[in-house]
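Each structure below is given as structure tokens.
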Structure 1
Amino acid sequence: MWQPEPGWQRLPGAGPSTLGVWAAREDDGDVVVKRLLAPTPHDPPEYLQPTHPAYWRRAAEVAESGVVAGTPGLREAELVRVREDAEGITLVHRRVPEAGSSGLFLARSVGRFAQAEVPDLPWLARDQLGARLSQVERRGGWATLDRTPVADVAHHLWLRREALLGQVAALPQVPQHGDPVPANLLGHQGDDVVAVDWSTLGRGPVGGDLGYLSLSTREAFEPLFIAYFTGLPDGLASPEQVMLAARVTAVYTVLTRADWALARVAGGEGALAGKFRHPSVAPYLLAMQRQFTQIEALLT
């Protein structure tokens, strides 16, 4: 049975098929070790679907293919080795020193990545937001938000989700990291960002990665939008197209996260409203409040 080596330092990192992520020291330098677990018959079938965001092998496929080893804007950390066994896959990359990039630099870099020439590989993630909302639908939708002051807004947007997803699907589709949060956009190599955790690499609407990034940066939505758009090649998309995908991605993601956070504490004693300041809930509600302008724009 695979086990981490003594002395490895556990790092943040999670995923449906990720056992863990560790920092380690080897003879030729610092590395990061990620262990992926092969699905069992008890795991969701999505883990075995190559185009689903939860496909378990994607990080290994990305590393072995080298498809983002030298792409503009974002590129993968240097690969040391990939080892596969009956229980899973072990990925080892060079450790990336944190550069402390601003959200504006990251947004521009994500925009530049949208022009990367990534082949249409069979294991690229597709319709990431739609797949995640399908999981929410199977759980009954945003049922906990229906018990809050934003119930009417959430209900209206939930009913509009298919129409908005259809509009987004008709936009230009570009390469996207899929999880462009600052914790995954660590280092610099020239004018590019060295990124980690490529387990959701795929194709999606231009602006989709921007919407996701906007939920985890200090900068406001509008400056991030401008920075992202300046990174795009001329003629790829209009500002209105980018704004639509960014808004839909940001709004539906932030509402889904808020509902999930509230659902975890909703079963305890006391009224739900009394739990809005709970440490495991408040950050998600604050993130939702930051997106009120984008939420309002989707209501009209």
Structure 2
Amino acid sequence: MKGPLSADLIARLEADHTIDKLWEQPDQAAFLAQHGARFDVLATSGVFGASAGFIEQLPNLRLIASFGVGTDPIDLDAARARDIVVTNTPNVLNACVADMALGLLLALARRIVHADALLRSDQWTAGRATLGTKLGGKLCGIVGLGAIGSEIALRASAFGMRIAYHGPERRAGVDYPYYPSLLELARDADVLILSVPGGAATHHLVDARVLDALGPRGMLVNVARGPVVDERALIDALTRRAILGAALDVFEHEPVVPPALLALDNVVLTPHIASGTAETREAMTQLMLDNIAAFASGQPVLTAV
């Protein structure tokens, strides 16, 4: 196991398998040099990943089981080159991530966090004077209308928002307006919600141009991956009030959050918890265990990447 996953997952793995906790080794490189050939399964996550160099240190590796949807920290090309199966835990977290996206948007638009802080500091009148932004009737631009993005669209529609989306191509059977250009969607949208995968293809997809196009009444919500947004450009746009605000569950260099971002009053920030409900984490844990069990018994894994 590459990094400390949940205590429940570790306990359930230990009940059926012999595991080694790499993060507990005082000299991880020396440990892998001596014992790397022993392991045929690597348990990791979208946080800890598995680089090409790390995979090379496990010459008999046959399965990388990852906790989470994102696989950008895993070198899939290196895995494919050695016919290593990679699994993740998709779909079971779609609803909770979408819930979080709308929760962040509502907190940002209605300035809930700011009003809460005022009330706690005995500023009732100031809290009541804090005016938010109505969501009904506004255009919600969803960047990445996959499984999570589609769930976000359903929830935003229930708020009375209009929906449009951007992605690599138009989705078959989808009636929402499609924008081939993210820049054009940003110009028209009141809100941009990001739900795209991480990786080179989406690195800094939202840059200074997109933020300027979103404009001083526009809001940004990111429940995708931190590097999808150019964080420096975002801080600049927020500081200049070039956009109205941002709600972020992910950051470019997690777990580091820039002090400049923490100092702003037009942001809502959470520590990468979009899938963080007991029900969803249990479903993710079970799916990861089921993938490992299927592999161990010679059966096809359930969710190969």
Structure 3
Amino acid sequence: MSARHRPSREREQLDLFRALPGDLAPRDAQDLMAYPFFSLAKSKRLAPIDFKAGAVAIRVEAVPEHGMATIWDADVLIWAASQIVEARDHGLRTSRLMAATPYEILTFVGRGTSARDYERLKAGLDRLQATSVATSIRQPTERRRHRFSWINEWKETADAHGRPTGVELIVPDWFYAGVLDDALVLTIDRAYFDLTGGLERWLYRLVRKHGGRQVGGWSFDIAHLHLKSGSLSPLKHFAYDLRDIVKRQALPGYVLTLERAFGRDRLDFRPLVTDPLELSIPRRMRAALAGDKL
């Protein structure tokens, strides 16, 4: 019997949180926005992600049956984070055990609601459950690791007559604790869900995390971006795809530019300025006000 259908002691110990209705603001977990946790390809990925920068270490592993969870599968986690934050802000009890209909999840993340869309959602839930993550992020020492799957378990629910009523899933404690921390969650543009490319989706989340709404923006060395993405694409191809994103200005709410300095290419990004007072401030001064670029 598969894990998603087995009785669970963990499930018995958790209160059930029913998804809230309404058009909630989409929220994303900053840890997931800043580091390579997901495959950026629509094809099955089995090669692990190994990332290390300073005290941060991440290893993501996939199983042959399902492959690694993708950045599109991560939409389910954005839905979950949005539900948890909204409930907490309204004084409601939250839980890692969450219930919803596929329609509620699919419409929130801007997808269709056909039988095919439902099957794709279930395949995504399988990948989220099967993907193993080990990380030092938010651990007391660098050598410590927290290991988890993006979903501990999930199951389809039905009424007394066998008619499907929805799905229940349990998010891991590492994710849940991060979402409950105000400093670790950001609101994202709903247009994010319209982005079709894995790289541009990843880039938007990184830009939103680091650039935020600072008028001076931020910048990254292209080679460093390549490392942070966890992409299997060679650096040359990665840079080409970045240039295409810059040419199309594909990221909602941000202006992208490529610059070359000291023999290295850098991607600059800054939020679209709509405040007339901000527009009157010279760009160099805006950058100084926002702080040094890293």
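If FRET efficiency 1/(1 + (r/R0)^6) of positions 121 and 257 (r between Cβ atoms, R0 = 35 Å, to 0.05) is calculated from each of 1, 2, 3, which structure is the one that comes out at 0.45? Please list the in-between numbers first.
On the way: 1: 0.75; 2: 0.95; 3: 0.45.
Going through each structure in turn, the value belongs to 3.
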Checklist entry - If mean count of other Cβ atoms within 10 Å over residues 33-40 comes out at 18.5 when worked out from the coordinates, which of 1, 2, 3 was used? => result 1
Next on the checklist: Between 1, 2, 3, which one scores greatest on distance in nm of label points 7 Å out along Cα→Cβ at positions 129 and 145?
Outcome noted: 2
Checklist outcome for this item: Ranked by FRET efficiency 1/(1 + (r/R0)^6) of positions 57 and 265 (r between Cβ atoms, R0 = 41 Å, to 0.05), the structure on top of 1, 2, 3 with the greatest value is 3
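Taken together, the values in this text are just the output of simple stated rules run on the coordinates, not laboratory data. These numbers come from a predicted model, not from an experiment. Cβ atoms are built from the backbone, for glycine too; each structure is taken alone.
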